[in-house]
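What follows draws every value from the coordinates through simple rules; no lab data is involved. Since this is a predicted model, take the numbers as computed values, not measurements. Cβ atoms are built from the backbone, for glycine too; each structure is taken alone.
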Structure P
Amino acid sequence: MDNTQVGHNFEELAEDYLIKKGYKIIKRNFHYGKLGEIDIVAEIDNILVFCEVKGRNNNNFGTAIESVTYGKQMKLRKAAEGYLNINKITDKDCRMDLIAIDIIAGKPQITHLENAF
């Protein structure tokens, strides 16, 4: 399985998790040119949520949470600003969440950090 498919599988797990928690999925894989990408745009309680999904099949190179760099956080912010501008959204509360998925003993362990950055 290539990295794109692995990433897609983690995003599917994250989407299912969010739906079970009552989130409405608005968009997947929003690209803002070369400035960044948002894995999932969702909404809950009238709050627009920009989600970064990170997954690890093993912890040889650290956990999923540890893999989110400052540079990635800045790209996510730029992509979120782009999403708001393109969709002319000016009056909605927003936040940026991280959904980290680590596969431990063959099972996904999901950590959801609200307002992660």
Structure Q
Amino acid sequence: NAGGSHHLTLQSRKTPQGGLPALLKEMGTGLLVTELMGQGVNYVTGDYSRGAFGYWVENGEIQYPVEELTIAGNLRDMLLDIELIGSDSLIRGTKETGSILIGSMTVGGK
């Protein structure tokens, strides 16, 4: 893997128009993760545990900020649970994706 993934693009044939707002509407109620921190990923097993910040969403609308969360799981399982990828585009280095709606994740915190 020589230092990680390179030139990775995530796309979907089932992409709603409207980017993040369309994904929030589709999600209804849940957590919008906007930032991850730490390096809690085991690249051999795929297990991860990362600190996170974001917003709580109800009826597709952002309600309030949330912080001091931990999300945990397995990368393979998370990728298999992707429901939608938005039409918006975020590029970080050599990686590009739209907003991603994941069916369920393990979340802990206050």
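Given a computed value of 65 for volume of the Cα convex hull per residue in Å³, for residues 27-74 alone, which structure among P, Q does it belong to? Clearly, the read-out refers to Q.
Kindly point out which one of P, Q the value 31 was derived from, the read-out being relative contact order in percent (Cα under 8 Å, 6 or more apart). Each step should come with its number before you reach the end.
Details: P: 24; Q: 31.
The correct label is Q.
Looking across P, Q, the calculation of mean count of other Cβ atoms within 10 Å over residues 19-26 that yields 12.4 traces back to P. Out of P, Q, choose the structure whose coordinates give Cα extents along the principal axes in Å equal to 42, 35, 23 when calculated. Considering all the candidates, the number was obtained from Q.
By the measure distance in nm of label points 7 Å out along Cα→Cβ at positions 59 and 91, tell me the structure among P, Q with the highest figure. If you can, show how the numbers build up before the last one.
Working: P: 4.7; Q: 3.8.
Largest calculated value belongs to P.
From P, Q, which structure was FRET efficiency 1/(1 + (r/R0)^6) of positions 11 and 51 (r between Cβ atoms, R0 = 25 Å, to 0.05) = 0.35 calculated on?
Values: P: 1.00; Q: 0.35.
For FRET efficiency 1/(1 + (r/R0)^6) of positions 11 and 51 (r between Cβ atoms, R0 = 25 Å, to 0.05), the value 0.35 is produced by structure Q.
When helix-only ellipticity at 222 nm (-39500 (n - 2.57) for each DSSP H run of 4 or more, over all residues; to 500) is calculated, the result is -3500; to which of the structures P, Q does this value belong? Going through each structure in turn, the value belongs to Q.
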